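Structures incoming, each one as structure tokens.
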Structure 1
Amino acid sequence: MSPLDAFWHIANLFAPAWGLAALLAAAIKGLWRRQAKSVSWRKLWAWGAAGGSVAAIVALTVLGRDGKMAGYALLVLGVALPQWYLLSFKR
């Protein structure tokens with residue numbers, strides 16, 4: 001595998017987590033404006049992306065391969081929980 005292929009493998013592993021984190025951060029800033037006023041979009045995205053990345057690695061380790069529905073469920077939890085924490089407890 002060439003270095004470029006390895007880069008695309010890793011990028012495609014984390015792309016769903018980062019994309020979902022961006023969509024959820026945008027939805028939070030759009031729908032819950034008053035509650036999310038003190039938290040920046042970038043912070044919401046970064047924490048969601050970090051949680052989703054950890055969830056993707058855990059799912060790959062535990063399940064043995066990428067792309068299983070249980071892994072995607074873990075990914076959704078990994079993205080949503082840090083953002084929920086930021087909005088609920090960090091005021």
Structure 2
Amino acid sequence: MLDDIELARRHGELTGPFLAIADKLEQVLTTRFGVERYGQSGDEFDPALHEALMHADDPDASVATVSMVAQPGYRRGDQVIRPARVGVAGPA
């Protein structure tokens with residue numbers, strides 16, 4: 001369900017009362033249960049937090065970074081519920 005909410009938000013399809021409900025659901029998951037969404041373009045790639053779906057060589061990069069997020073990850077404290085599914089750019 002959180003993935004569907006995120007996709008609707010990305011595409012601008014989350015409006016009106018549905019937006020309020022989605023915001024409240026995400027707020028409750030964060031405040032009561034400590035669940036947080038993570039994974040953004042530009043983050044340093046960490047195989048403990050990210051699942052790399054593709055890799056592109058970047059000769060100018062010194063470290064691998066997230067270039068695209070297919071699905072955000074979710075964690076509770078230090079426990080990864082689901083890794084972020086990402087594209088990675090970095091040294092060969």
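The value -9500 for helix-only ellipticity at 222 nm (-39500 (n - 2.57) for each DSSP H run of 4 or more, over all residues; to 500) was derived from one model only; which of 1, 2 is it?
Details: 1: -28500; 2: -9500.
Of the structures listed, the value fits 2.
Here relative contact order in percent (Cα under 8 Å, 6 or more apart) has been calculated and equals 33, so which of 1, 2 was it run on?
Numbers: 1: 33; 2: 29.
This value belongs to structure 1.
Using distance in nm of label points 7 Å out along Cα→Cβ at positions 33 and 57 as the calculated read-out, with 3.8 as its value, let me know the right label among 1, 2. Walk me through the intermediate numbers first.
Numbers: 1: 3.8; 2: 4.4.
Going label by label, the one that fits is 1.
Please state which of the structures 1, 2 yields 18.5 when mean count of other Cβ atoms within 10 Å over residues 17-24 is computed from it. Intermediate values should be presented prior to the final figure.
Working: 1: 18.5; 2: 12.1.
Traced to structure 1.
Out of 1, 2, choose the structure whose coordinates give distance in nm of label points 7 Å out along Cα→Cβ at positions 9 and 41 equal to 1.7 when calculated.
Details: 1: 3.5; 2: 1.7.
The read-out comes from structure 2.
Taken together, the values in this text are just the output of simple stated rules run on the coordinates, not laboratory data. What you are looking at is a predicted structure, and each value in this text was computed from that prediction instead of being measured. Cβ atoms are built from the backbone, for glycine too; each structure is taken alone.
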